[in-house]
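Peer 1: The data blocks that follow each hold one structure.
Quick note: the coordinates plus some simple rules give every number you see, no bench work behind them. Because the structure is predicted, anything quoted here is derived from the model rather than measured. Cβ atoms are built from the backbone, for glycine too; each structure is taken alone.
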Structure 1
Amino acid sequence: MNLAESGEKRAPAAGNVPGRKPLFVVLEGPDASGKTTQLKLLSQELTQRGIPHITTREPGSTQVGEALRRVLLDPKQQIRPLTELLLMVADRHEHVEGVIRPALAAGKWVLCSRYTMSSLAYQGHGRGLDLALIRELNRLATGGLEPDYVFLLDLPPQEAYRRTQMRDRFEGEGLTFFTQVRAGYLELIRNLPRGYLIDATAPPHEICREILARLPLSG
């Protein structure tokens, strides 16, 4: 069962030129950085431009993924770092094979909240697991599928903590953990082609316009 949300289909527009490869766009960032809001705004923009697409997220978006999500986010669960990583990678494999690849094959753009960079930031820089191990597990889970664009919604840990009202297992880790995660994100985005740092403290519609300006939506 595919739990991702499909964007409305319309006639081809400038951003959906026949024969052009559909794009895989990922939004990264800490909890409460506005990824869900941006997915909705970007989806509205693509729909208006007649670009077929889906919005999706990690963890979740498949039946297996939603079950894993409940375990991973449950604050009552005590999960070892390696177990956490393996559950995330299992979710990612189901997600790629069951949602992302089929959408791209059907000519749809994919707008995704979180992908491989999240594991490097959270389980690598946050939990202290080996980055080379995480990269290899990501490669196995995704079959080497990389996003075309990654936008990091950067939010200071103090602001992310202030914005968070419900504490899931990750949100309850505290400022030290999220400071490490943010440092990891900033290092990772600097070394990523077509990776862009976005100020997540800006108003949502300004953030959306900045993201859209980076995407090939004409010609």
Structure 2
Amino acid sequence: MSIKWNGRTIEKSYDKSYAGSWFEKIAFGAIVNYEVVNNRIIAKVPGARSPSEFPVTAVLEYDENLKVKNLEVEVETEETADNKNYDKIKAYLEEECKNVFSPYYELLGFEISDYQEEVVNGKVEAVFFYKVTHKNYDRDPDTVEYIKKAKESGDSNYQQLYDEYLQPKEMNFYFKAVIDENDEITLYYNSSPHGVEWEEVKMSDYIIK
């Protein structure tokens, strides 16, 4: 997000997955907060970047005739607690994925979506979808044992196996992450096919040994 005001540019960055939708422009609605400062009426009008994110506030100062005397723009630049927890979980998962999957795959990207957070019994609980994009490390597919055998035996699936070997693929997860009072993160997955039953899990559990 970039705002130009009085000859200066103010920028704030977001992870695109943090909100379900983003407005094309800052939207100002009917929410107006009034206060009196030094016998002057001040109106603060929050501007929305998404249905839940209000990073901009227009501050209007009125004179004694109730006409706008001055207009300023405030941009919230401090990280909220939610943003900090989101970034903490994101960094934790990326590190775990690199430690676990890098020996087997080239990792191309990590994405959190539909992130929802709440505090339960003093602990932060966040549920979200997580996608890891990966591919096999570059090598001649014909040197891979199962593809080599398919070629030698005239298997009809040989060409498909060859073509798909170096193509990007996705791993998709649905997780709950819990941050305790010591800032430690514990990961859970939903083990129930028909409801919600969280069980502790580690990324290494997804490697077939």
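Peer 1: Can you tell which of 1, 2 yields -13000 when helix-only ellipticity at 222 nm (-39500 (n - 2.57) for each DSSP H run of 4 or more, over all residues; to 500) is derived from it?
Peer 2: Value -13000 for helix-only ellipticity at 222 nm (-39500 (n - 2.57) for each DSSP H run of 4 or more, over all residues; to 500) corresponds to 1 out of 1, 2.
Peer 1: OK, next. Out of 1, 2, which has the highest value for distance in nm of label points 7 Å out along Cα→Cβ at positions 51 and 107?
Peer 2: Result for distance in nm of label points 7 Å out along Cα→Cβ at positions 51 and 107 over 1, 2: largest is 2.
Peer 1: Match the computed value -0.39, -1.11, -1.31 of log10 I(q)/I(0) by the Debye sum over Cα atoms at q = 0.07, 0.16, 0.19 Å⁻¹ to one of the structures 1, 2, and report its label.
Peer 2: It was calculated from structure 2.
Peer 1: Now, a different point. Please state which of the structures 1, 2 yields 13 when relative contact order in percent (Cα under 8 Å, 6 or more apart) is computed from it.
Peer 2: Here the read-out was taken from 2.
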